[in-house]
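Please go over the structures that come below.
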Structure 1
Amino acid sequence: MAHTIRIQAEPFDVAAETANLTAERADIGAIVAFTGLCRDEGGRLVALELEHYPGMAEAEIDRITEQAEKRWPLLGLTVIHRFGRISPGEEIVLVLAASAHRTAAFEAASFMMDYLKTQAPFWKREHLKDGTVGAWVEAKEADDRAMERWA
């Protein structure tokens, strides 16, 4: 199964990515799409800064997509993660999981997002409306608990 992994600064087009995944394919019966957006955190956030190690981040996401491909009968998987300065309302991450049936697509998309939230080598820092720059954001305990279900 082919998968697409991209880490990029520029925004992505969900419809175009879905069209790329399904082009000339009649075997796909379900696509689950997850798009993560930058929140304003109650109006206090002006931007979120995301950093990664080029090469390492792609290799690690590739490793986890291979795990997803072994666990579920996927027909396609797209993971796009942005880096740089992202404003509230802008897209941060896209996961498209394609399968013949919905259950595999839902589970694989959920698995990929739990992984990306807890273990992918990305670092986030908040830029606040008061002009201050926050510390690097730690993973949330709830995200860690969500990842445990896949063990």
Structure 2
Amino acid sequence: MLPMLKYELVEKRNWISEEELLDCYAIGQCTPGIIAVNTATYVGYKKRGVIGGIVSTFGMITPSLVIITAVAVFLRAFMDNVWIKHAFMGIRGAVCALMLNTVYTLAKKSLKSIFAYIMCAAAFIVAMFLPVPTVVIVLAAAVVGIVSEMIVRRKRT
């Protein structure tokens, strides 16, 4: 979703900056719901207030709801089909590649210091090997970032 959101919201329509999109993506990881819906709500709210947020949220979920409902009705009849099973295996591989592309894009734009690389590695290790909720990892990283910035500012003065 991130490459599509970037193209539509940042490059094509210029509704938000790339930094705002990355912030929205980070916040969307901590909040319930789908990132695209959270982003649509944020952009709608930014452009037209509460009504814009509501309308953009419904605009984002309605097509998916209709399509998923239609697919669910027909897919049950075809789930045992060998071609459908193979198609889903291929789709899983493509989804992994798209996720790696998103990680690469985020890393390229967000990791601008040794500190950022260390925080990224630490968050990855915690997420992979410990049963810590995502929101706790993000909040801990925010606290560490704030504290480290306060320390850097004190040293400057």
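Laboratory data are not the source of any read-out in this text; all were calculated from the coordinates shown. Given the structure is predicted, the values throughout are model-derived calculations rather than measurements. Cβ atoms are built from the backbone, for glycine too; each structure is taken alone.
I have -28500 for helix-only ellipticity at 222 nm (-39500 (n - 2.57) for each DSSP H run of 4 or more, over all residues; to 500), calculated from one of the structures 1, 2. Which structure is it? Computing helix-only ellipticity at 222 nm (-39500 (n - 2.57) for each DSSP H run of 4 or more, over all residues; to 500) on every structure in 1, 2 gives -28500 only for 2. Name the one structure among 1, 2 that FRET efficiency 1/(1 + (r/R0)^6) of positions 20 and 44 (r between Cβ atoms, R0 = 35 Å, to 0.05) of 1.00 was derived from. Corresponding structure: 2.
Computing distance in nm of label points 7 Å out along Cα→Cβ at positions 36 and 140 across structures 1, 2 gives 3.2 for structure 2. A value of -1.32, -1.35, -1.38 for log10 I(q)/I(0) by the Debye sum over Cα atoms at q = 0.19, 0.20, 0.21 Å⁻¹, calculated from one of 1, 2, originates in structure 2. Structures 1, 2 were compared on relative contact order in percent (Cα under 8 Å, 6 or more apart), and the highest value belongs to 1.
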